[in-house]
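Q: What follows are several structures.
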Structure I
């Protein structure tokens, strides 16, 4: 077991390494992208990556406080589901009623990688191989699809 400070240091080390690995990769629009803290330009809409001691996941998270607007966002993604999955090259899990770490209701579209730990450096290549193509695919999808979400700005 790691102390809170050790766990924080290891997580920061992984995300710093991942960020450095991704820095030379331009976004679909040819611009520099902060891959770790991806900006969708839509308030309460996030592309999130996380890893803990058991699994990793990447998600499109809709965290709007208004349940009706959150449902509309989710439905808008449903309209783009075929395009999204074609870009990703796989089907993701769609969960309209999820909860974040703080108990706040969200809607999520996500993929998980089980049986990996951010605390095991030997798992880092698997984590990077999991995150990299998916965040790049999300960026490519978002490059075109973002215009269908402008009413949520």
Structure II
């Protein structure tokens, strides 16, 4: 990689970077910094990317939420935290979470919970319960859903 980019070269490179996959502003700024661009140039490039529709935080947030839920089976809490970490505001986060239908969310939760419960090879009931809850909470599902489900699964055994 070369050390110095003209604004035109940087824009072309970043357009390709954004076209490949949705990006948030923070990722693009980091990439531009790694290309040794100064903050004035970064601001100029960012505004050009927004006006050319290469960069759109709402589109990024929605795509991120859909993808992480469908592919990685993340719950809403984890998705929200990851979007906040990427500097996305709460309004856009709420819009993004609406991309996941309640039916799809619950179905993913049920499938993941049942699969995980079956896969835990632990004879001690308390340890099994802890492993299950830790896993589901780490995935970002709401604690009330997780604890309700663990009670349901434990009752189905007895």
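The numbers here are math on the coordinates, done by the rules we state, and not lab data. Since we're looking at a predicted model, the values are computed, not measured. Cβ atoms are built from the backbone, for glycine too; each structure is taken alone.
Q: Between I, II, which one scores greatest on distance in nm of label points 7 Å out along Cα→Cβ at positions 17 and 129? If you can, show how the numbers build up before the last one.
A: Working: I: 1.5; II: 4.9.
Top value of distance in nm of label points 7 Å out along Cα→Cβ at positions 17 and 129, among I, II, belongs to structure II.
Q: Looking at distance in nm of label points 7 Å out along Cα→Cβ at positions 9 and 137, point out which structure of I, II has the largest value. Present the calculation step by step, with values, prior to reporting the outcome.
A: Details: I: 3.6; II: 5.1.
Largest calculated value belongs to II.
Q: Given a value of 16.0 for mean count of other Cβ atoms within 10 Å over residues 65-72, calculated from one of I, II, which structure does it belong to?
A: On the way: I: 12.9; II: 16.0.
The read-out was computed on structure II.
Q: So relative contact order in percent (Cα under 8 Å, 6 or more apart), computed for just one structure, reads 27; which one of I, II is that? Write down the numbers at each step before the final one.
A: On the way: I: 27; II: 21.
Working through the options, I get structure I.
Q: Given structures I, II, which gives the highest value for distance in nm of label points 7 Å out along Cα→Cβ at positions 41 and 145?
A: On the way: I: 1.5; II: 4.5.
Across I, II, distance in nm of label points 7 Å out along Cα→Cβ at positions 41 and 145 peaks for II.
Q: Right, next: Assign the value -13500, calculated as helix-only ellipticity at 222 nm (-39500 (n - 2.57) for each DSSP H run of 4 or more, over all residues; to 500), to the correct structure from I, II.
A: Values: I: -13500; II: -23000.
For helix-only ellipticity at 222 nm (-39500 (n - 2.57) for each DSSP H run of 4 or more, over all residues; to 500), the value -13500 is produced by structure I.
Q: Quick one: Rg/Rh (Cα atoms, Kirkwood Rh) came out at 0.96 when computed from one of I, II, so which one is it?
A: Working: I: 0.96; II: 1.15.
The read-out comes from structure I.
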